[in-house]
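So, here's a batch of structures to check.
Laboratory data are not the source of any read-out in this text; all were calculated from the coordinates shown. Quantities reported herein were computed from a predicted structural model and do not represent experimental measurements. Cβ atoms are built from the backbone, for glycine too; each structure is taken alone.
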Structure 1
Amino acid sequence: MQKLFQNFDAIFLINLPERKDRLAATVREFEKIDYPIAHPHNRVRIIPGTKFLSADGFPSIGMRGSFTSHLSAIQSAQALKLRNVLVCEDDIRFNSVDESTIDRLSSSMPPEWDIIYFGYLEPKEENRAIGFLPYAKGTIGGHFYAVNGPFFEVLANYMLACRDRPPGHPLGGKMGRDGTFNQLLIVRPDTKVFLTSPNLAGQRSSRSDITPSRLDKIVFPSLMSFARSLRHRLKR
C-alpha cells in the first residue's frame, strides 16, 4: 500500500477526539500494512471530527457531523494547496490485496480524475479487471477516497451550498456525505469519478457516531466493543 500512498500529498484521517478506541484500531490497521501513522516520514494527518448538539435540518446529528468533518478535510487540503489528498475515516479496514495488484494500481492512476474511491460499500464488488473503473452512479462509503487538487474548490463550494439549502432541494440540500457526493454527479455529470478494482478497504464493525444502535446507547459499551472485535476477526 505504501507505493499507492506515494501518489498523494497527504492522507487525512478523520477522527472524533473522544473516539480514542477507533483511532487506536485504525493505528493497528495502518501498522498491518506497514505504514505506521506516527512515523515522521509518513503522510497521515489527523483531522478532528466535528460533533454537534442538533441536526439543524440534516437527517441526524451524526450525519451533520460526518458531513462537516469531510468538508473540513477538503477545505484543509485546499488551504494547504495540496496537489491531491487521500481521505480516510477511523473505521477503515484494509482488505488483503497482493502487492503486485497494489503496484499495478499505483503505476496506472488515471491522467484526469476528480474523485477516486479506493474503498466502498456500494456498488458490490464483482469480478472486474484490475484497474480504475469510470463510475457515474451513486456510491456508499466515505472511508477511503481521494480528491484531486483542481477539484477541491468545486467540491467544497458544492458542499457549502448544500449545507445552506433546505433538505430535499433539487440541487442538493442538507444530507449526509454519501448523498451529497452522489447528488453532485447529477448536477455536474462531467465529474470524473473512478472506483478501484479490487476494492482496497471496507469498514470495521464499531459503534457508529452517525446512527448508533439501541445497544450502543445503553449498557456494556466495552462488551459491545469486544463482540465487534471478535466478529471482525472471524471475518478475516
Structure 2
Amino acid sequence: MKSLKDQVIEALDEGGEEGLEHFLAGLQRDADFIQLCSELMMHLYWEKKDLGGALKVGRAALDTYVRMLESKEGTPEEVHHQAKAICYNIASFAWPGWDEPGIEIDADALEAGLRAAERNLELARSLERGALAESRAHWMLGGQLIAHGEHAKARAHFDSASERAAESGKPDEALLAVGFGQLAQMLEAGADSSDELERTLSQLSAMEGGDGFADQIRVARTYFT
C-alpha cells in the first residue's frame, strides 16, 4: 500500500499543483497534516525545484498550526517545533543568497521568506530552544534582511547570531555570522570588497570544516554584488 506522502506526490505528478491542492483539501488538518506538509516541502524544493509549490504547502501547514493554536483542544509540543522548522525552511528556500540552481525567487516569495524568518525567531525564543537555535534564527533573519536591502538591521541580527553561537560553543558559526555582518556592512557602503571580510574568510577556511562556511559567504557576496 502506498504511503500518504507517495499518494500526494502521485497526485502532484499527475495533476500538477491543482492536483496537489485537490488532494490536500481532502485531508484532515491536524498534526499529521503538518508533518506531511513538512516532508512535501522538501520534496518540492529539492526534487522538483518547485519553490512556489513548496511555499504553498508550507502556508497550508502554518495555517493549520494557527487553527490548532486557536482551538480549545490544545497543541501537542512537537507541533510547535514542526511549525518552527517549516518557518525556517520557508525562509531558507526563499533566500536568494544560496543562488540555488533551478530556483527562481520573485518578490512574493521573498516577502514570504522574510515573514517566515521573523516567525522562526519568535518561535525559537518562545519555545526556549536554546542559544544555537536562536543564533541560527538570527542568522536566517539577517540573511533575509540583506536580500531586502535592510543592511543595518541585518548587521544587528548577525551580531546577535555571533554572540549566541559563541555561547553555544560553536566558534565556526559565530565567525560565519561575523562574516555575514561584514558582508552587510560592505553592501551598505556600496563596496564590492572588504579587507575585514577577506580576513574572516581566511580564518574560516583555516578552521576544521570551515571551507563550507567560507564558500557560503562567497556565494552570497557574488549574488548580492
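Before moving on, here are some points about what is shown:
- Structure responsible for -11000, with helix-only ellipticity at 222 nm (-39500 (n - 2.57) for each DSSP H run of 4 or more, over all residues; to 500) calculated and labels 1, 2 on offer: 1
- Sorting 1, 2 by mean count of other Cβ atoms within 10 Å over residues 94-101 from high to low puts 2 first, with the largest value.
- Structure (1, 2) behind the derived value 4.0 of distance in nm of label points 7 Å out along Cα→Cβ at positions 54 and 86: 1
- When distance in nm of label points 7 Å out along Cα→Cβ at positions 78 and 142 is computed across structures 1, 2, the figure 3.3 traces back to 2.
- Each of 1, 2 could give relative contact order in percent (Cα under 8 Å, 6 or more apart), but the derived value 13 comes from 2.
- Computing distance in nm of label points 7 Å out along Cα→Cβ at positions 46 and 118 across structures 1, 2 gives 3.0 for structure 2.
- Here the criterion is mean count of other Cβ atoms within 10 Å over residues 110-117, and among 1, 2 the highest value is seen for 2.
- Label whose coordinates, when semi-axes √(5λ) of the Cα gyration tensor in Å is calculated, return 25, 25, 17 (choices 1, 2): 1
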